[in-house]
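Trainee: For reference, the structures are reproduced in the following blocks.
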Structure 1
Amino acid sequence: MSGSSVQRTIDAIWRIESAKLIAGLARMVRDVGLAEDLAQDALVIALERWPVTGIPDNPGAWLMTTAKRRAIDQIRRSKLREQKYEELGRGSDLYTEDDIDMALDGEVEDDLLRLIFTTCHPVLSQEARVALTLRLLGGLTTDEIARAFLLAESTIAQRIVRAKRTLSASKVAFEVPAGEELKQRLSTVLEVIYLMFNEGYAATSGDSWMRPMLCQEALRLGRILAEIAPAEPEVHGLVSLMEIQSSRFRTRVNAAGEPILLMDQNRALWDHLLIRRGLAALERARKLGRPLGPYALQAAISACHAQARTASETDWARIAALYEALSRVMPSPIVELNRAVAIAMAFGPAFGLQLVDELVAEPSLKDYHLLPSVRGDLLVKLGRTGEAREEFERAASLTRNARERGLLLKRAAECAASESGDCDQQGIDA
């Protein structure tokens with residue numbers, strides 16, 4: 001095996017094993033930052049040795065053994081040796097070098113659950129939760145996270161360092177909380193994964209319409225969470241939503257990277273395996289017998305699109321009803337804007353425009369580019385192309401995504417060039 005081939009193999013192994021490795025070490029040393037350092041030390045040793053000795057049959061076990069030896073060596077050198085040995089003594093089986101199987105199996109899923117609840121602890125800011133979760137559970141490098149969010153690598157590095165220090169200083173327990181705290185923390189975990197996916201699905205800024213890497217990591221974390229929290233319907237709801245939305249990736253941009261909106265996408269190219277997985281996850285959420293929460297309701301909306309063979313067959317009346325239900329469990333001006341779109345599609349643009357106009361004075365939507373974008377779309381359908389052009393231009397001035405800005409300016413130009421009101425009547429991406 002060539003050196004470059006070994007490097008690629010090690011990279012792939014690290015992507016697969018890093019979260020389990022860090023989770024197992026964090027349970028052992030009770031410090032997320034130290035656990036990551038130990039895992040990285042093991043990776044460095046692997047990078048030095050494996051090209052010479054070959055990749056072991058069980059690379060995950062090799063990494064765990066190496067990292068645990070480093071942990072023991074570090075503890076022996078530490079001024080806090082007695083304190084740390086006492087902590088390790090409570091679970092000495094975790095650092096017995098011969099007991100690798102137990103460290104890797106049995107409690108691995110519990111460790112992953114503990115780790116994700118730790119990285120999403122409310123003591124951290126939302127930005128810190130996302131960065132730390134991507135770093136430890138997503139396996140992304142600091143540079144990859146920085147590029148995904150169009151920030152300086154130093155900014156992300158500082159954010160991650162501060163997050164780990166905050167967790168340590170706050171003495172956040174490496175455990176799955178119970179009772180009401182569990183529900184509160186689970187909500188935070190889901191929120192972070194949801195935010196990660198949305199940022200990847202429709203990038204808020206930059207030159208790309210999507211950032212698939214973020215979506216893939218969010219979906220992977222969601223699948224892990226569904227395995228280790230199977231009795232929580234909203235976990236399955238979020239996974240369902242991400243599976244179905246991911247099915248459209250190949251059709252959301254053209255060869256030039258320009259956006260293709262929902263109504264114009266070639267549905268034959270949607271990934272039907274992901275759709276089936278998403279529908280199955282939604283069914284699991286429903287079978288748990290509780291009212292659908294915000295993620296499951298959004299998944300049900302996505303399912304309506306996924307189950308329509310063509311755009312014209314979409315059940316917009318059902319989508320409007322689902323948005324009405326969503327507005328009750330998650331009141332939001334953005335939900336109301338989406339409900340207005342669904343009502344416009346189901347019952348005509350005049351009804352939708354009336355609802356959109358009621359949102360124009362909403363302070364939280366003042367700089368939200370999709371409000372004038374939606375309004376422009378409805379005005380086009382009503383033949384009011386002059387007003388529509390102004391709305392598209394305003395939307396273009398508000399968005400920070402270059403691809404989206406180009407699409408909106410194109411629509412504004414089409415409206416300006418049309419004397420008869422034949423502006424290109426594309427639908428918004430729902």
Structure 2
Amino acid sequence: MESARIIAGLARLLRDVGLAEEIAQDALVAALEQWPGSGVPDNPGAWLMAVGKRRAIDRIRREQRLEAKLTEIGHGLEPEAREAPAEFDLAEDAEPIEDDVLRLVFTACHPVLSTQARVALTLRMLGGLTTEEIARAFLVPEPTVAQRIVRAKRTLAEARVPFEVPEGPERAARLSSVLEVIYLIFNEGYAATAGEAWVRTDLCQEALRLGRVLAGLVPGEPEAHGLAALMEIQASRTRARTGPSGEPVPLRDQDRALWDRLLIRRGFAALLRAREIGEPPGPYVLQAAIAASHAQAPTAAETDWAQIAALYEVLARVAPSPVVELNRAVAVGMAEGPERGLALVDAVAAEPSLRGYHLLPSVRGDLLARLGRPEEARTEFERAAELTRNAPERKVLLARAASLGAP
């Protein structure tokens with residue numbers, strides 16, 4: 001997360017997100033080289049930003065010297081002057097930088113980029129996600145994501161996109177991409193796609209911060225409040241979502257006394273603000289309503305699955321996708337029985353985008369187990385374990401398969 005803030009701060013000064021990321025990486029390398037000997041400074045972020053600014057000034061000066069030589073060679077050609085701007089004072093910036101990360105989100109979501117490129121670039125620079133993690137979030141090949149990121153940086157530099165939060169119609173046009181980016185960052189923290197940790201609280205907290213700032217920036221946009229509500233309510237379950245060894249705990253088995261009631265109240269308040277605006281509910285407002293239904297249930301057995309299934313049906317019309325259909329199948333399976341849920345899962349099982357999605361066989365295995373078909377369920381859980389890249393989740397899936405008996 002320090003990396004994201006440094007990139008954002010340098011991008012505000014350099015007006016070039018690609019160059020800002022490059023210099024931020026240089027600063028991080030300097031830290032790896034110096035801190036083992038000198039110790040970690042009291043304020044690592046400020047140290048990294050100062051080094052980044054010095055590297056940026058050095059870069060500008062080198063370019064100025066090159067331009068001077070080219071001018072001499074060109075016999076009087078006058079290159080564009082490039083002096084280190086006044087903002088490069090190594091002291092504390094006069095302008096507060098708390099919104100730098102948000103500015104970077106809007107810059108990376110500029111219309112000169114495709115939607116896929118906007119999201120991939122922002123996740124890479126702000127969320128610190130690897131190309132592999134982004135690829136899994138998008139359900140696309142890793143080389144495709146890498147190419148999108150490279151092309152996006154080049155396009156922003158060539159178009160000289162300003163580093164700012166836009167106003168009026170331009171801001172509205174970019175808002176959907178910004179919301180998508182923030183939620184994908186949150187999701188990667190909420191259920192990490194790979195690694196040894198099931199939850200990455202740093203990503204969740206950064207996404208929550210961005211969501212809150214964005215909702216304050218666009219108070220008349222119900223989807224901004226809907227996203228904030230959704231993340232607040234989901235984040236309220238953090239303490240209950242892992243067991244003593246860090247293993248994932250399913251929603252139905254969580255100790256609801258561990259849920260954070262303050263975050264739930266914040267989520268309900270944000271959802272109420274979204275509804276008070278009076279527009280038809282969008283995808284984030286609907287997902288927040290689903291999360292609120294879970295939060296209102298004192299126990300898993302008291303969950304109003306019929307209401308949740310109905311909300312998923314509306315969501316499937318507003319924002320159709322195979323993943324939404326899979327989630328709807330879970331809700332229908334709880335409300336109307338596992339046989340009905342399995343029929344819905346099988347209806348989307350052939351979708352190409354779900355081919356490597358581990359939750360498809362996981363959901364199918366759960367429904368088959370409830371139908372009294374343990375051999376088929378065990379096969380599905382083993383398949384899900386093969387597909388997931390997250391170590392704690394793999395252990396849970398293999399344990400579920402083993403609990404169904406030997407082949």
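Rule-based calculations on the coordinates, nothing more; no lab input. If you're wondering where the values come from, they're calculated on a predicted model, not measured in any experiment. Cβ atoms are built from the backbone, for glycine too; each structure is taken alone.
Trainee: Quick check on the output: 4.6 is distance in nm of label points 7 Å out along Cα→Cβ at positions 14 and 318, derived from one of 1, 2. Which one produced it?
Mentor: 1
Trainee: Computing FRET efficiency 1/(1 + (r/R0)^6) of positions 166 and 398 (r between Cβ atoms, R0 = 35 Å, to 0.05) gives 0.15 for which of 1, 2?
Mentor: Of the options listed, only 2 reproduces it.
Trainee: Still on this structure, I have one more. Ranked on FRET efficiency 1/(1 + (r/R0)^6) of positions 46 and 134 (r between Cβ atoms, R0 = 35 Å, to 0.05), which label among 1, 2 comes first with the largest value?
Mentor: When FRET efficiency 1/(1 + (r/R0)^6) of positions 46 and 134 (r between Cβ atoms, R0 = 35 Å, to 0.05) is computed for each of 1, 2, structure 1 gives the biggest number.
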